[in-house]
1. If mean count of other Cβ atoms within 10 Å over residues 76-83 is calculated from each of 1, 2, which structure is the one that comes out at 13.2?
2. Quick one: Cα extents along the principal axes in Å, for residues 476-603 alone came out at 79, 53, 26 when computed from one of 1, 2, so which one is it?
3. Matching task: 12, 32, 37, 18, 2 is the computed value of P(r) over Cα pairs in 20 Å bins from 0, in percent. Pick the structure from 1, 2.
Structure 1
Amino acid sequence: MQDNLVIVESPAKAKTIEKFLGKGYVVKSSFGHIRDLAKKGLGIDIANDFAPHYEISADKKKTVAELEKLAKEAKTVWLASDEDREGEAIAWHLYQVLGLKDDNTKRIVFHEITKNAILHAIENPRGIDLNLVNAQQARRILDRLVGFELSPVLWKKIKPSLSAGRVQSVAVRLIVEREREIMAFESKAYYRVVADFFVTDADGKQAVFKAELSRRLDTEQQALDLLEKCKATTFTVLGVERKPSKKSPAAPFTTSTLQQEAGRKLGMSVSQTMSVAQRLYEAGYITYMRTDSVNLSSQAIAAAKAEIVQLFGERYSEARNYKTKSKGAQEAHEAIRPAYMDRTGIEGSPAEKRLYDLIWKRTIASQMASAQTERTVVDIAVDGTEERFVATGEVVLFDGFLRLYSESTEDEPADGEEALLPPLKKGDRPQARSITASQRFTQSPPRYSEASLVKRLEELGIGRPSTYAPTISTIIARGYVVKENREGIKREYVQLRLEKGSIARKTLSENVGREKNKLSPTDIGMIVTDYLDTQFGDIMDYNFTALVEKEFDEIAEGEKSWVDMIRAFYGRFHTTVDRALEQEPVRSGQAHLLGTDPASGKPVYVKIGRFGPVAQIGGDDGEKPRYASLKKGQLIANITLEEALDLFTLPRTVGEFEGKEVVIGIGRFGPYVRHDGKFVSLAKTDDPYTVGLDRAVELISQKREKDAKAKVPIRSFPEEPGLAVLNGRYGPYIAFDGKNYRIPKGYVPEELTLEQCREIMAKSKKK
């Protein structure tokens, strides 16, 4: 009989904890939740105060049976799931399913997987917090009710297989609204004027610095007029202002800020960040990674100070206590921090090392001294006019925390950089080497990245940091949103330059609109959002969704009954669902008329087709219509007639090769080159509407070479002529007697012997 059984969520966590507890303890994993709402039907008894009907999933029955057996044999069962709502619910479900008793069951929690933390938890057990359990149940039940009743409405009114959710639909709305802001945005041109000034010191040396006109100019003529004035005028320093300033470090990471910063600095998705952080926590490297708190324990602050003093000196140390501003934050937790401050690096995957380094630097920097800077602003008059140039510079007098870490931002970078200015005083007369007026353009609001979407959801109080990753994954998986890169477009701009008394005009070009991993709505995402916003305003309202989250917090604090909360919500919601079902359907396939095709005189439509958004020519007169798929990035909401007609230029013949036509088109599996009855896929960087004959021939030749190479055996055996090791589409394989055999891991295809091949084939046949 085992004295102690400790149950945690994950095998990795179990392995780490078992090392600290030693003999007398068996540590097992429940592999997360052991049961959930029944999949068949609603899983909720609405008439009986929304009583949930839970069932053990098929993949957990073996785990439950093992835990039941061990629990019966143990003197004491320790429920050691995480200290949050999900973790508390896991502990409660284990208690219920395993038939545990109060007298030999203890609930323990810890914020870091270290020996001291584990032993401290064992010494200070508590009971299961039913308020936290009820908050989790309320969220799960409410989300099931919304999804179960709302999704069928979408099936009937718009299109089968659609889904909706309390948080996911609101997240999509944010992305849709931002896309419409971008569509409606009209870029306006203006001129930015920058001067290269110089002053000469007592030794005759010239010091060069930049200054910018204090206002934007609206037109090219205004810019030209200013440069003409600058030809014959002088410049005078009107004043020099020096302002000391201070920059303070950011607080240690919460779940949300970690997700944001890992996205900005490391290029990690929200789900990847949480997955890597989970592994770091389970390995004992960091504290619990689901927290709203920014505070650090006194021990952690002391440990951080010791590390700072050792690395940088006493001057760089400044102890700080941070407080979370959000109401629902759990200040009992610590911020995400290293378990051991003196551990500057870890063993692990590259992603684990990078994320740990980010957490370590952010934590240490939060306890470092502020950076001391001096900002200089120089006001320069254009003599004889009211125009002013302004030069700014910044000097770091003491780097403080900046020596280690600086928080990143997604804001657009400023034009130009602040630099060190030469000594200047009132009355000085700098001279202009050159003055440049460059045409610039106002920019539309940026599309959301995962990091900026998380930030916005948090600002609105929608969802919780632990739900952001699954929410974003869900809206992408269901086709409401795409995460994509945009190459940008070429744009011309005018540059006027005054130099050596003459003005030169140039037309230059630049690439604008380039985006990486930004979130955009699909056509169906926009259609569903519009419908839900019209029919279910409460569900889609940001304030309402945030209010629901506050109610979950109140349940967790024991201030509100979860049954009362669900009852109040469901009454209004169900009535709205019934009303929506009575309305006429909004057909996603309903065609939107763009205009008339000049060539045929037939109408041109756009709509959602079987395989996505398409343009359509004709079909009203009983004749078979022509279809063309919309390009990546095009939307039904803003495509023009001209853009739609361009789609019908495919397939197009680009020339001949070896006496046969070369045709470019788009098929079910993407853009292709067709030649001599064979198809070759275009590369992702190839535009099917512009690719020429030379590129097409290059792709055909590459495909031929690849096919020829695939037919040349990697290995052949004279004693067995029909057996060969070949290159295939998915890697090397063994071919024999008309059958193919996969080569298991651990074998080098180029070094396979005949005996090994026969052995691999024999084992494959047995399977």
Structure 2
Amino acid sequence: MKRRPNRSLRVRIVMLLAILLAGYIVYLDFQVRQQFTGKRWSLPARVYARPLELYNGLELNAEQFVTELQALHYRPVLSPREAGQFSRNKNELHLISRPFDFWDGPQAPANVRVTFSAGKLAGLTDASSGRALSLLRLDPVLVGSFYPAHNEDRVLLQLDEVPVSLTDALIVIEDRDFFSHHGISPAAIARALFANIRAGGVVQGGSTLTQQLVKNIFLSSERSLTRKLNEAIMSLLLEWHYDKDEILEAYLNEVYLGQDGNRAIHGFGLASYFYFERPLAELSIDQMALLVAMVKGPSYYNPRRHPERATARRNLVLDVMAGLELLTAEESARAKARKLGVSDYQRKAINTFPAFLDLVRRQLQRDYRDEDITSEGLSIFTTLDPQVQWQLEHMLGSRLDGLERERGMQAGTLQGAAVVTSVQGGEVLALAGGRDPAFAGFNRALDAHRQVGSLLKPAVYLTALEQPQRYTLATLLDDSPLTFTARNGVVWRPGNYDRKNHGNVPLYQALAHSYNVSTARLGLDLGIEPIIKTLRRLGVEQQLNPYPSLVLGAVEMSPLQVTHMYQTFAGGGFRTPLRAINAVLAADKTPLQRYQLSVQSAIEPAANYLINTAMRFAMREGTGRSIYQSLPASQDVAGKTGTTDDLRDSWFAGFTGDRLGVVWIGRDDNKSTGLTGSSGALRVWRDLFTRFNNPGWVQPAVEGVEYHWIDPNSGSLADAGCQDAIQLPFITGSGPVQQAPCVKEKKVLPDPVDWFKELFQ
């Protein structure tokens, strides 16, 4: 009778424990389903350059095309048979392009032949049929990523995108019973126990792929009985709720396969790019075997640090596959004979163009939260032109090195920044934030606000030319000494760079030669506020103080802000906001947003034509004339040099054809560089733009403009044959009326009717 309460107590304890265990299992089940069914990973945003579009007449030579293919990690072969391969025979290339999901839909691979002639694409044909193609778009260069705070990275793959050979190898090496067990494998545990006892240490694990996945996603790497128990229960629950294909796909994307600094390499998709710089589908069997081999210990079998270990482990995988007839003995032998073939380790190449990526991120932040950018797996298609970017980085670095040597400066003294855009689209094609293109710190193109000097003068002269009843390109400006006393008693005495005064000079020459005194007089006559309004229309948004010195460029701007201003000049008076992004796709490849071209009329085209003409004179005969030491005389360039006090800043902004470039050179400590705009920044611009193919570009005509021959000494009408006469454009009806002394009196012919009457009288 006394034993019944004890039995009842034990039953209650067992029931309580059972309830607690059931509750704990329910809790674990909730955790498994919530995380596995929902968003499993924080996925970084992938940032791509513009896709290279091939068509007849494209300004591109064979060497440049090969450079782009190499950046895309296309492999040179004798005869292309797979996507991502190409061959070359002088100016003809044969390639098979990769499939790719663009913002306007997926593009299938194409087998094409491309021929080049005289610096242009001359032929684009289907290699199979010989049929001419109008257009082919290559997959874009991956230029960087925006990572989550924990710096995990992966390239998500669907199971049908993974080569069968890789999944077969993974299963036979890591979990042969995968398709038969229910999350845990007693047989695998027994095999591991036997192997470990025989070896006298831990040489083999008994964990299934499911258990490894559970540990990686849900648990820590802590070695404890509790963790192992949780792992087993959660593995059973995972197998209960999800099928084998879902679990295998998750494992393929989750498995840890290496470390790149503070960036963890997860999944076979990313590992393929990290070790071989190509998609998983393009790997050979020996390369796939190496990735499978590394699952056991990515650090221990790191092929870059421990090639011997990695080779031995890879060969073991190949032997096992051959033993199970997944490979023939001959295939296995050939694969084992190959070198590991991993790419050189270049950690800095992860984000290839950090300064440009900085601009992209800032523009994205207008529309997306930081969390969305770094975790939602966005695909971001940018305007970056790798061909232009590579040239810009090279030219900026090499020219700064040369300037330092010329002036006996310590290496690294000078810094620089530059922006290159397309005139018509407002697309940022290239951007350099400093002389070291891999440096991800201070971005001078965006954040270095320095006085712009004479770069601001075109806004002053434009304000004048918009008043054709008062000012034309031929209007004489006074360049005699000036003393101006402000209301607060401050005395301002601007002087010219050459320390001379030039009397009365035509307006176009005053700008072309960048005379400070005549510009100051003009600015004071116009008024500071109207000039500020002009700057606003040009796209200048920062605070502007209405001081007289503003007309001579006492304004701090970044290279990107200067580019905004000159973009309006280059665009014919139409303001086009600069953009670095074309489109954004979600992780499932559905379009989220297109960044369309936005154009707004800011300046009357006729007035803009006149100011651009004045800036052409600046390049033909003024401060920028050295440009024609390298460019053909037939090519128009409009631009302006800028130099600040004590030669602290060297600037140049100029455009020709469909490209605009702004260059700044200075020192981070704001000390003198000893460089003017023409001796510093202009030379970088010239080095870069001589690489572009814009032969014979001429400023297009606009309505509302008429030309007259002018005597530059008086600003009066002249004959074409007059000494020093020059032909200038005028807004219709604003041309001078007074004639210069050299104009010959023209004989007036009689009216034909009156002459005929006189003949018979």
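Read-outs throughout are calculated quantities, based only on the coordinates presented, and are distinct from any laboratory measurement. Values in this document were obtained by computation on a predicted structure and should not be read as measured data. Cβ atoms are built from the backbone, for glycine too; each structure is taken alone.
1. Corresponding structure: 2.
2. Matching structure: 1.
3. Of the structures listed, the value fits 1.
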